[in-house]
1. Given a value of 25 for relative contact order in percent (Cα under 8 Å, 6 or more apart), calculated from one of 1, 2, which structure does it belong to?
2. 16.4 is what came out when mean count of other Cβ atoms within 10 Å over residues 127-134 was calculated for one structure; which of 1, 2 is it?
3. Upon calculation of Cα Rg over 2.2 N^0.38 Å from the atomic coordinates, which of the structures 1, 2 produces 1.41?
4. Name the one structure among 1, 2 that distance in nm of label points 7 Å out along Cα→Cβ at positions 71 and 175 of 2.5 was derived from.
Structure 1
Amino acid sequence: MTAALAAPRTWRRSSLFGGPWQRRTLLLVFAAYCAWSVSDLPIDYARVWRGFGRAADMLARMWPPDFSRWQILGKGMLESIQMAIAASVAGALLCIPLALCAARNLAPTPLYLAARALIVVGRTFHEVIVAILFVKLFGFGAVAGMLTLAFSSAIFLAKMIAEDIENVRPGPVEAIRATGARFGQVVVFAIVPQVVVRALGVFIYRIDANLRHSTVIGIVGAGGIGQTLAASFTRYDYDFSAAILLCIAALVALGEWFSDSVRRRLR
């Protein structure tokens, strides 16, 4: 009995996939699937090899970057920033009623299911696809880009805020309701204080994301510096394209710094 009690205990790491044979079988299946996926792709290796030569030629023509058309460059950058900020504010306003309807602990079941379905459908489509749709509806330019980013921001923010609302502590909500408060008063005095800090952090992150997305959707004609970049590539104006890419990288880095700085202050 004493020997049994004195025996050292060994810690065994828990496995997510069961025993060793199950892990090996899973790895073999995964490796076989990867090999089959690559072998089934219609890859023209000769064309890929020729692409390296074209890439080297394009990179050579990109240097040095041409900043002489700084007026066009500045106009495109300013338009992207305006699109990102306006879309973020519009998305934040639109997401509030959608987030309240998508929170299970606030909305009745039919309204909750409808709001969640709208969020799921909205998140199905990438910003580029939405931008193509708005370009077809409203034409080329910043309006289509702003509407695209506002729609994506509203869906994203509504999902994040709705999940935060569902995770609030029920005590303050029940206490406010016990006083006979109306729905709006419950939201203002019991829900908002618990989610406002995280919601502000998510909103700042979305501004940073919209700065990046504004440069992508412009390629399909939705305004901003991305539209200028697409036009420069179409004209084989690679030195000006390099200048645009450097400015986009600087803009994204600035947005990342701003987002990180604000989130640190909100903690």
Structure 2
Amino acid sequence: MSPSAWLIPDAANGSPILYFFLISAGVLLTGFSKAGFGGGLGILATPLFMQVLPPRLALAMMLPVLIVCDLFTLRHFPREWDRVSFFRIAGGMAAGILMGTLALVLLGSVGTAGDRTLKLFVGGLSLVFCAMKFREWFGRSSRSDSEQNGPGGPPKRPGWLTGTLLGVLGGIATMLAHAAGQIVGVHFLSHRLSPSVFVGTTARFYLTFNTLKIPFFLLAGALSREPYLTLDTLRWNLWMFPLCGVGVAAGAWLNRRMKGALFTRIVYGLLFVTGLRMVWTAW
């Protein structure tokens, strides 16, 4: 087996330099995001993976990266977490993962049409998240604090029903695109947690449910035409794991020393272009 066989899948497209650049960028952005820097930068990772990998393979190879980044993040916040906000969304998340698994099985049963649909979904979801972020940025300057809080003061914590509905949406999005961060983030941000408790809670939450996704991806692969997670996909992941630690450590360092607003705007600009390209090529 040649050395490149340990690094690059046969199904990868583009030059090796482009492959390593985009995959490395996706892994590092995931680590930055997990450490709380830049507000959800990891949302760009899966679209970047899909620029040089088939959609099914990109989803499979992204999952171990997420889990390793979660492990590194949790080491920085081992005790900080909020149980109430965690469990209010957990049940819906589990149900959404099951629904997302059924969707993967259906997409896998139709071959290349399923790949195109999956790519279209990820690209479309990227554009939706960009629209939400752009609205947040441009709407924030035109709203006063009193308008945001309303006459009754700060908003109340969302209840079980809201948490469950957001969890279902997050579970579906995480199975089809590893893109639950924006949806789940709305839930945890609404609980007004301190920065350390927010990062610790989300790290524990993502580690729990990203790990739970492993048997469901195996099940989806067994019931469809091609497997998702294999020993080959894990072999191609090996060189990425050190970058996970680098990304999380760098994100934690940056989070303490600088604001990520400008960096976040750049990343969402790239996400918009990437999502638009995915929709255009998959249409």
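Where a number appears in this text, it was derived from the coordinates with a stated rule and is not lab data. All values reported here derive from a predicted model rather than from experimental measurement. Cβ atoms are built from the backbone, for glycine too; each structure is taken alone.
1. Details: 1: 25; 2: 39.
Among 1, 2, the structure yielding 25 for relative contact order in percent (Cα under 8 Å, 6 or more apart) is 1.
2. On the way: 1: 19.4; 2: 16.4.
So the calculation was done on 2.
3. Numbers: 1: 1.41; 2: 0.98.
Going label by label, the one that fits is 1.
4. Values: 1: 6.3; 2: 2.5.
Value 2.5 for distance in nm of label points 7 Å out along Cα→Cβ at positions 71 and 175 corresponds to 2 out of 1, 2.
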